[in-house]
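Read through the structures below before going on.
Nothing in this text is a laboratory measurement; each read-out follows from the coordinates by a stated rule. Just so we're clear, the structure is a prediction, and the values are computed from it rather than from any experiment. Cβ atoms are built from the backbone, for glycine too; each structure is taken alone.
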Structure 1
Amino acid sequence: MYPFLRLAKTMFLANKKSKICYTEPSQINFICHPWDIDLFGEMNNGRILTLYDLGRTDLGLRCDLMTLLSKNKWALVVAGSSVRYRKRVKMFDKITMHSQCVGYDDKWLYIEQSMWVKGQPCSSVLVRAGVTSKQGIIPPARVEKDLGLEPQNTPLPAWVTEWIASEQHRPWPPTQHH
């Protein structure tokens, strides 16, 4: 089940925090609950991806992106992600999540997120996200302008551009295996 109570808490706390630019880091804290774990006593990988949604929600609220989306009847879509799991998150671990937009291209925003326990990185994800309308994808430069910001024109980190390039070689649609 989607963590609606955590979402409500995240939204409530985000509205109490200071505003930030979408390229600045945001941080949320939470605890690994019993319903987050799998058969091996660690946080389920699917739950980790779901909780990363909450980090993007905090970032989106604090930079006024969510207000802009609501005003224009736009939405956010995740169009791809690359995840690394490196350290187990166990029940009742206190987690700190960091989220930050590291840049954009002509179509997508690229958001880097990570979860930490006791100062140690546990997982990280790079998310390719887009702002959508009934007409299709809204270019990030327009979103930036509508937020009243000067264009960042920050080059994407090399590891992000390499991931983008590698995704071009991945077949779509996927091959059916019988």
Structure 2
Amino acid sequence: MTQRIRLATQQDAPALARVQKASQQAAFRGLLTNEYLDSLDPGALTKTWEDLLTRFREPLAGTLIAEQTNLIVGYSRFYPTDDEDDDPTQVGMIGSLYTLPDVWGTGTGKTLITASLTAMTSAGYTQSSLWVLEGNTRARSFYERNGWHHDGTTTVDRNGGLPAPKLRYRINLTA
């Protein structure tokens, strides 16, 4: 199946919301409350995406999407870090990387993260970081296989209905 990576546009907001909802509901079951996951509203997510796509601009930020046969199957969003202990002129952050569960294990995630890191390197970032739920062993294993490491920093996310420990992962872009 042919896959292409391209920058997201405003018109992609509903599809990005669909991917986000499907992926989060599949990946976070047991890590966040069912009530939270079942309440993910496509309309509200679409509105959030419309806002994000106007606020974040290349080259320092962007949303890359993976398309297969004109169907958006995944995305990766990057921007200058918002972590207070990092320099946003040097450290970019992958704020989200989601694919439809149907394409898990097909290389779509690796293609997206590789394209994002290439774009971040071109934007002048020397490192990238991301946050991952501690209990999301599938995602943690994916990042570790692709050269990322836990840098020792942790936080607790309370957005999903439960206190969910998160770990910060990091990768050097200049190696």
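Starting from the value 18.8: which structure in 1, 2 was mean count of other Cβ atoms within 10 Å over residues 108-115 calculated from? Mind dumping the intermediate values first?
Values: 1: 22.1; 2: 18.8.
Value 18.8 for mean count of other Cβ atoms within 10 Å over residues 108-115 corresponds to 2 out of 1, 2.
From 1, 2, which structure was Cα extents along the principal axes in Å, for residues 68-163 alone = 41, 37, 23 calculated on?
Details: 1: 43, 30, 22; 2: 41, 37, 23.
Comparing all candidates, it corresponds to 2.
From which structure (1, 2) was percent of Cα pairs over 24 Å apart calculated, if the value obtained is 41? Please report the intermediate quantities before stating the final value.
Values: 1: 41; 2: 35.
Of the options listed, only 1 reproduces it.
On mean count of other Cβ atoms within 10 Å over residues 12-19, which of the structures labelled 1, 2 is highest? Intermediate results must be reported in sequence, preceding the final value.
On the way: 1: 11.2; 2: 20.4.
When mean count of other Cβ atoms within 10 Å over residues 12-19 is computed for each of 1, 2, structure 2 gives the biggest number.
Determine which structure produced the value 0.20 for FRET efficiency 1/(1 + (r/R0)^6) of positions 36 and 148 (r between Cβ atoms, R0 = 30 Å, to 0.05), calculated from the coordinates; the candidates are 1, 2. Working shown, then result.
Details: 1: 0.20; 2: 0.70.
Derived from 1, not from the others.
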